[in-house]
1. For FRET efficiency 1/(1 + (r/R0)^6) of positions 357 and 445 (r between Cβ atoms, R0 = 25 Å, to 0.05), which of the structures I, II scores highest?
2. Suppose you compute FRET efficiency 1/(1 + (r/R0)^6) of positions 77 and 381 (r between Cβ atoms, R0 = 25 Å, to 0.05) for every structure in I, II: which one lands on 0.10?
3. Tell me which structure, out of I, II, gives 5.5 once distance in nm of label points 7 Å out along Cα→Cβ at positions 53 and 349 is calculated.
4. Suppose you compute distance in nm of label points 7 Å out along Cα→Cβ at positions 181 and 341 for every structure in I, II: which one lands on 2.2?
5. If distance in nm of label points 7 Å out along Cα→Cβ at positions 205 and 309 is computed to be 2.1, which of I, II is the source?
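FYI, it's all coordinate maths here, none of it is from the lab. Just so you know, these numbers come straight off a predicted model, no measurement behind them. Cβ atoms are built from the backbone, for glycine too; each structure is taken alone.
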Structure I
Amino acid sequence: MIAATDRTAMESGTGMEFAGKRVIVMGLGRFGGGIGVTRWLCRQGAKVEVTDLAQASDLSDSLAALKDLNITTRLGGHDESTLDRCDLLVVNPGVDKKKSPFFKAAMARGIPWTSEMNLFMERCPGRIIGVTGTVGKSTTTAMIGAILETAEKAEGWWHGKSWLGGNIGKSLLDDLPGMSAKDLVVLELSSFQLEDAAQVRKSPHIALVTNVRDNHLDRHGTLEEYARAKGNIYKYQKDDDWLILPFENGVEVLPGGWEKHLRVWRFGVDEDTRRVRWAWPGESGRTVEEVEIPLSVPGVHNIWNAAGAMAVSRILGVADSTALGALAIFNGLPHRLEFVREFGGVKYYNDSKATTPEAAMTSLRAFDCGVVILLGGSDKGSSFDGLGRLLADRAKAVICMGATQERIAEAAERARGAATVPCVEKVANFAEAVNLARDLAEAGDVVVLSPACASFDWFKNYEHRGEIFKRTVMGW
């Protein structure tokens, strides 16, 4: 992290602390995660070099977004000789610092390091609302953003402007000059970003955890380490900050200490009645309330997301009528149970963002009809046993693809036993998977691309996978 002796200058907010500094941005990324920080550093007068293990051909979109900048690029690998002239290393959250020889070499030289999110959190003048979790964090973040956007237009709004960014896809560094202390900044925060945030010892004013399940074990190693990273979202909160947690959904694995927090909201959903339940500290002790939240997006999991979002809005004093009105017209996010089309009486949904078994299980539970599901991709080390049991219980057909297809097929067949449903098929490529799904589905069924895995075996990223799915389905 930035050394204590360097931090005062770099937090001055003048923008001059980087002038003339040689900064290496490590990891541009296929998602372009390094674009925002690279552009911002250049505007601060830094001499920026971008390095990435991927070749230029794999980073064409990201490089195109930087073509107007006077930067140096070193692609297809990291060269330790570049560290000879490095004043600061900015590390992409996707970099596994425990395994990276380049990062270790920088640390051996005593080079200070930081991340795009840490640079922003150190300088953000507004009140940060941070959202994390294994599944649902993007949608919950977007729901909060939609509520605040509506609330800003209502009479009597006393907060400042609302901003939306973080892991949901937009760097807010360039927006810093336009922010004030009254503003509300809603950030989706991944476990990788929160792992790094421990270095700046700062947590959001309002911290929301949607749930905690197995994920990114290839990076964190154990569920406990993964949960510890998530726990940084509240670890450094102050007495006047707020913490929002579900009643269940894995919070028991989070690091201790939150139980003593003075301002804790809890939320949950009765999955039979689909009514939301909140509990929060009131003037006369614990206050509990149940309400109904009508939504246009499918699935009880989205009611969970809405419950967390409305807890934030209530803390901020947004009228329930305003929040409920915003949620009623919320149409969801691309690649998250995104309705594509109806063809031959079958509805097709793109849920390519479902990169974990838990996320795919959530999608399965969203439908009360025949489900033909496309599963598989690159391996993140997750167990498919629970998914296999739910497939045996709820799926009509399971189409397994990509690097994990054997493991998923085995889990589904093991759970199915001697039964013939669900049908379990393995395919050689993505086009075969989508076409087979069409052939197996009947009127009244749904076909869902909900892979339960990352996409990097066949695709640039989950967005690329989802776009190919939509293009194929729309082409019939």
Structure II
Amino acid sequence: MTASQISRLSTPHSLRGLRILVMGLGRFGGGVGVSRWLAAQGAVVTVSDQAPESDLAESVAALTGVPISFHLGGHDAADLDRCDLLVVNPAVDKTRSEFFQLAQRRGIKWTSEMNLFLERCPAAIVGITGSVGKSTTTAMVGAMLEAAARQPDWSRGRVWVGGNIGRSLLFGLSEMSAADVVVLELSSFQLEDAAALRRSPHIAVLTNFRPNHLDRHGTMGAYAAAKRNILAFQRPGDVAVLPSPDRLSGAPFEPADGVRVVCYDRVPAEGLGLRVPGAHNRANAAAALAVADALGVSGDVARRALAGFAGLPHRLEFVREHAGVQYFNDSKTTTPEAAMTALDAFDQPVIMLCGGYDKGIPFDELARRLVERAKAVVCFGASREKIFVALREARRDADVPNLKSVFDFRGGVNLARHLATAGDVVVLSPGCASYDLFKNYEERGEAFRQIVKGWA
């Protein structure tokens, strides 16, 4: 991001009367919350999206009755003639968007939903990012803090949980105070923009750093630079919860002077009785425990809350047991690295369902691990042949695993069922995005749920 781009990110506190263009409503409703909030602030709001209204029907319906103009089916340069502020959806690739670049050349100020929130948030912020595990860790921290807030000795105010985990907190701003605690999941896209504010969370958590979103960031260096912003502007007295340096794949994540560093993998996380499986969830729990400790939550309260944590949908979510086989929905797994984490979560023989939209990340290491560990692999979707080729190359003369390739998702799930025997585990852990067959990972996970639950 250039200096001129950064200079155009700051926004006036009052938005009343400003002509604001929201770029990107999104099929998943990513622009709904900010559009509704901007209208409530008295701004004159126009929403623009390249997709036609038929593809955005659900998002448009969510804004019924809100005084907003829609320009859908393509961006119109004329909208920039009447634009005081451009609010960019984090899904927009700003380096490749001709419309955004035109706004830049015209000198139009721009911002994002998260930046609008961060500029105005009066509360202490816990920010959580990472290549995998950030949603679960955010939910774990939220569960512990909400349990602590019910205790008579809680010295802080309300607990708010949101951000990339799916809940916009803009409408909570009017109720927040300096005594409150906000727990935010932050994506690399959000952090890339937030650098302009020169503000990092009071407690910053990095769960891990592995290849992801290279189709957007281009290089691991650019991806690391975006993630590093969660630490870059911390101040003395702030806290950074990080993996040990030897677990960061060579990428430097060095906190500022005076910041207290906690290596979460040195936090005892055994004997927690977690309901969510896998070593990665024990690591998530350790990071969450470090946050709770930094905020003065007693160990007993924190551990009880973790023991009751049932996990999040689409993240190694137990669906059912059928004919002695357990089925898990891990549709949120959209990288090969995360799929390897899911594979390592089980001691039982695993039949893995992999495939989907290819984000440009190599499958070689995942293939080697599947050959070593999986009983069978069913490849589906647009990337099925690429994964299949990687698996055949990794397998060479070995007899396992049993490899199958299908395009049809339902056919793939049914095939996995027939490959499994009592005592096995079938896991949907695609290692890819969902955009080839589904509108998002939630739809993919729900399809898996319905198929598996529909068996007699």
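1. That would be structure II.
2. It traces back to II.
3. On the way: I: 3.4; II: 5.5.
It traces back to II.
4. Numbers: I: 5.5; II: 2.2.
The read-out was computed on structure II.
5. The read-out was computed on structure I.
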